[in-house]
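So, here come the structures, one by one.
Just so you know, all these numbers are worked out from the coordinates, no wet-lab data involved. What you see is a predicted model; the values in this text were computed from it and never measured. Cβ atoms are built from the backbone, for glycine too; each structure is taken alone.
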Structure P
Amino acid sequence: MIAPRPRGFVLVLVLAMLVVLSLLAGGIAATTSRLVQQSQRRADALQDEIDMASTRATVLYMLGTQRMTIGGLTVDNLVVVGTEGVRPIQFARDLESPLPVGTEVALDSRPYQGVGNVRFALQDDYGLYGVNWNPPYMLQRLLDQGGQAKDRATRPEVLLELLFDYQDRDDLHRLNGAEADDYRKAAMPEPSNRPLATPMEILRVMGWKEALGFVQPGQLPDLVTVEPAMVLNVNTAPARVLQTLPGVDRQMAERVVAFRKSQPFLTETAFFAFLGLGPSATDAPIVYPAASGTLKLWPSRGGQVVLVHWTLTPAEDRGRPWREDYELIQSQAVGQEAVAYPVQSRLFGKSVAQERGRDRAAQ
């Protein structure tokens with residue numbers, strides 16, 4: 001005769017099974033939650049790509065079709081004409097008015113709200129330092145901001161000759177220049193013997209990487225341009241570039257950047273008067289944007305930044321209104337530039353997914 005098992009053993013067995021089931025259920029729940037989160041991240045990333053493509057196409061379309069004013073890129077058909085104030089465009093001569101309406105998208109790298117959760121920023125080339133076109137003393141004022149010890153290798157005259165030797169097609173050495181044999185001896189990539197393609201390429205020119213060591217590589221496109229920029233737009237130049245103008249120090253440059261957020265400078269004379277400086281005949285800045293610049297795009301949730309260089313080409317054969325010269329991918333810190341200015345245009349509205357969600361809710 002078999003003796004019955006104690007009831008305590010059965011209770012322990014049941015409790016053990018419940019613990020195992022609880023752990024199994026918890027594991028399933030954790031796995032499910034992780035899969036849901038991964039799926040949501042993938043969905044968000046896909047939506048960000050769609051919104052970035054939509055924002056990019058919209059901004060480039062506006063650059064090619066909307067007029068520019070001193071204030072930046074217009075977003076409507078309004079115009080300011082003298083004492084008549086703001087009114088809709090009526091005549092062809094209205095398109096020639098450079099006066100700001102007040103609704104423009106500024107071209108000074110300030111962040112704007114694009115489609116969906118995307119941010120974008122425009123910067124014209126006249127607001128950046130033209131490495132191939134500005135005189136040595138302006139380059140010296142730029143380098144002085146690094147606070148580095150001065151030596152012969154970082155003198156502006158030396159750096160510019162190294163830059164010209166890197167770009168020219170011959171193998172002749174300038175007095176302070178360097179050609180392919182010098183680069184090979186220094187274990188550096190040989191010169192391209194053609195104009196710089198992007199601002200990042202300047203770091204491959206002998207001496208320039210050390211001279212610009214105070215600037216993060218990712219910040220170079222926000223500081224210099226390789227386009228033919230021989231003038232400086234005080235309405236779009238960042239503080240570092242404004243300081244290359246004689247008589248303008250850091251505090252004055254920061255005052256300019258803060259002031260123009262409320263209204264742009266209408267004339268060069270107004271700029272000098274604001275800073276208490278006398279007009280300069282040799283270093284006369286401008287207040288109107290260039291026909292080329294950069295467009296930055298990034299998701300507000302954080303992630304990579306896409307930088308596109310654009311050039312307006314309204315007179316090009318076959319009527320191409322703009323050209324995309326190059327594209328760069330940069331890193332972006334999460335949460336950076338969380339606040340963005342709204343664009344007063346219906347072209348920048350909800351994303352496709354958000355619109356569908358709103359339509360379903362209405363039904």
Structure Q
Amino acid sequence: MPSAPISAHDRRFMAAAVRLSRRHLGLTGANPSVGCLIVRDDGEGPYIVGRAVTAIGGRPHAESQALEEAGELARGATAYVTLEPCAHHGRTPPCSLALIAAGVARVVGAASDPDLRVSGKGYSMLRAAGIEVVEGLLAAVAADLLAGYLTRSTKKRPEVTLKVALSADMKIGREGQGQVRITEEIARRQVHMMRAEADAILIGIGTALADDPLLTIRLPGLEARSPARIVLDRYLRLPPDSVLVSTAREVPLLVTAAQDVDSERRAALAAAGVELIGVEAFDGHIALPELLEDLAARGISTLMVEGGAFTAREFLTEDLVDRLCLFVGRGKIGDGGIASPVDLDHIPSGFAKRREARFGDDLYFEYVRA
């Protein structure tokens with residue numbers, strides 16, 4: 001709950017800051033995409049004098065950019081920030097000190113930062129300087145967009161989103177036929193929008209061999225936002241002439257590899273620009289928790305799993321899924337269809353429905369771990 005009185009203006013400007021924070025999702029590296037508005041009221045109503053979102057690559061932070069835009073107009077103004085301002089010295093001074101130096105009178109924050117270098121300290125610094133602080137305004141809404149950063153900070157792994165396309169009879173494909181079109185164009189475009197906000201996309205080698213997918217963003221103007229692509233491929237069966245490998249120098253491709261894989265296969269993929277990730281195995285399967293720790297160490301905060309039934313089941317079994325995104329088409333697959341490990345009638349315990357939408361004739365359901 002907010003720690004001080006709030007107004008309708010506070011809610012309106014914080015909601016705007018949250019929307020602004022979405023602009024650079026998937027583009028800020030290990031840092032969160034934070035939105036900040038500097039709002040001034042000279043007696044005729046509040047107006048924005050500075051606005052910013054965390055820069056591409058993670059620096060500069062949103063607060064310092066918004067304060068620079070506001071200039072002297074920041075003195076006596078209110079700063080709306082979607083994440084608690086940082087309190088530790090890194091490459092640059094902490095944002096809390098920047099807000100104090102700029103002379104803002106009030107700071108309204110949304111989500112709290114679990115980083116032990118920040119947690120509570122940012123707000124304490126502001127209060128000690130005589131600045132009024134409101135905490136927790138629209139915290140859940142902001143945290144939903146910051147879930148990758150928050151998960152990586154607390155669990156030392158990326159937030160995992162499992163995306164599944166389901167037919168009307170809850171199937172995800174047909175045996176031996178590779179990719180089967182289940183949803184229509186509008187829903188598929190929505191998937192590309194989801195990819196644009198992720199740090200990486202992951203599939204299993206079975207899907208890679210059956211579908212030969214590209215896994216990039218193919219919406220006009222967003223092609224450059226294609227995230228890194230990851231293939232679970234313990235034995236390096238991915239063909240050097242596959243679409244994924246042939247585009248490895250254009251969009252990063254990471255492929256898992258066990259220590260005992262043939263050196264010639266390693267060399268062929270590496271020569272094509274593929275980055276190989278060493279993995280541990282347990283009972284013949286890739287150790288997913290350890291892999292996710294390695295990905296988090298690389299700065300990957302949001303991971304979108306688009307693999308087939310086997311890969312989806314492995315992530316669910318390991319209890320590594322944080323968000324379920326289910327697209328449901330109108331057609332049925334019928335006999336020979338591949339059953340999904342998760343569907344509308346079999347949602348894992350601990351998940352709550354967050355969103356429901358319609359994209360053209362297709363339905364969309366999103367569930368988030370409580």
Structure R
Amino acid sequence: MPPIARRNLFHDRIKLALALTGIVFSVVLVTLQLGLYIGAMHNSSGVVDNAGVDVWIMQPGTRNVDMCDSMDDRRYYQAITTPGVAWAEKLIVQFSLWKLPDGRQESVEVVGLQPNSRLNLPWGMAVGKRKHVFQVPGLIIDERERSRFGRNGHLLPVGERTEIYGHRAKVLGFCRGVGTFTTAPYVFTSFKNALDYSLMKQGQTKYVVLKAKPDVTPEELQQRLRARMSGVDIYTTKEFSTATRHYWLHGTGMGLGVIVATLLGLIVGVVIVGQTMYSATIERLQEYGTLKALGMGNLTLTGIIIRQALIAGLLGYAVGSCIAFAVGRKLPEFNVPVEVPIWLVGGMFFITVGICVIASVTSIIRVFRLEPAIVFRS
């Protein structure tokens with residue numbers, strides 16, 4: 001049986017090439033679109049996911065980690081005395097303006113950390129050491145921003161002096177893989193510097209973040225804090241991460257755009273493969289009629305058609321997945337938030353198989369309706 005499917009498929013090399021082109025395009029498009037969704041999702045909640053805490057306290061109505069009103073830092077002292085708290089810290093996440101030497105300004109998100117912070121921020125270092133953020137007026141920015149924040153076409157160097165909202169700043173290192181959902185990169189610095197860079201007043205903070213004791217779950221600590229504190233929102237890390245992702249990916253419409261583009265890629269694959277398979281079926285109606293006249297059943301003929309589609313699909317998947325994986329590894333270097341993990345490449349195998357089976361439906365229906373007597377017609 002397989003030789004019939006294979007010979008039918010490879011008989012017309014041009015049509016096979018067209019089918020493979022459509023499948024490869026579909027696999028690459030769908031993989032990269034899903035990779036973009038995954039990358040954007042991780043970037044949008046990166047600070048929350050990687051901070052290494054269990055509970056977040058913030059002003060009421062906060063929907064994402066990037067936009068939050070300031071609150072009195074007395075909330076910190078209320079929280080840290082709650083039973084079950086291992087440790088707590090104040091944290092600033094605030095948009096600001098970086099002034100370049102040539103007069104240009106770029107938006108950044110200042111992340112202010114307390115001295116000797118236990119938070120895992122930034123969560124990856126490329127140049128320098130994390131402790132440099134506590135030097136005055138030191139800061140760390142992602143290495144992918146070196147071109148945008150450099151001067152006269154040169155990359156931003158360690159030691160570069162700049163200004164953020166009129167206050168002096170000095171680049172003391174670069175982190176790696178620390179992206180944001182917005183176009184404003186994270187700039188990590190000390191809490192004291194962050195107050196100046198964000199025009200906040202002494203005695204204010206954006207968040208109070210807490211780590212629960214080993215024998216206390218995040219949910220238990222959350223309930224204790226809610227019973228003790230009013231006028232604030234209190235989320236577990238999981239809840240706040242989900243809220244942030246939902247706001248940026250669905251509240252802004254970005255997630256819907258990715259889903260639509262993914263569906264379009266699937267449709268392209270189904271249409272091209274389906275058209276190729278149907279054309280091949282129509283050209284061989286006499287042959288299929290002969291096989292029916294010899295006693296071959298519809299299910300057996302269906303198997304031939306599906307095998308044809310699967311062979312084309314697997315060839316297209318092999319080429320497309322390699323291209324998508326290679327491109328997905330390269331795009332982050334250009335600050336495009338795409339992640340193509342191995343599990344996504346593996347999952348595309350089943351998606352491709354599904355495309356091939358769906359694309360075979362019209363051909364299968366045509367063969368089911370075929371009468372064996374067609375072989376006796378001129």
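Suppose distance in nm of label points 7 Å out along Cα→Cβ at positions 250 and 346 works out to 4.8; of P, Q, R, which structure was it derived from? This figure was derived from P. Given 1.5 as the derived value for distance in nm of label points 7 Å out along Cα→Cβ at positions 242 and 298, which of the supplied structures P, Q, R does it correspond to? Of the options listed, only Q reproduces it.
Of the structures labelled P, Q, R, one was used to calculate relative contact order in percent (Cα under 8 Å, 6 or more apart), giving 16. Name it.
Clearly, the read-out refers to Q.
Given a value of -11000 for helix-only ellipticity at 222 nm (-39500 (n - 2.57) for each DSSP H run of 4 or more, over all residues; to 500), point me to the structure among P, Q, R it was derived from. The correct label is P.
One of P, Q, R was used to compute volume of the Cα convex hull per residue in Å³, and the answer was 178. Which one was it?
The value was obtained from structure R.
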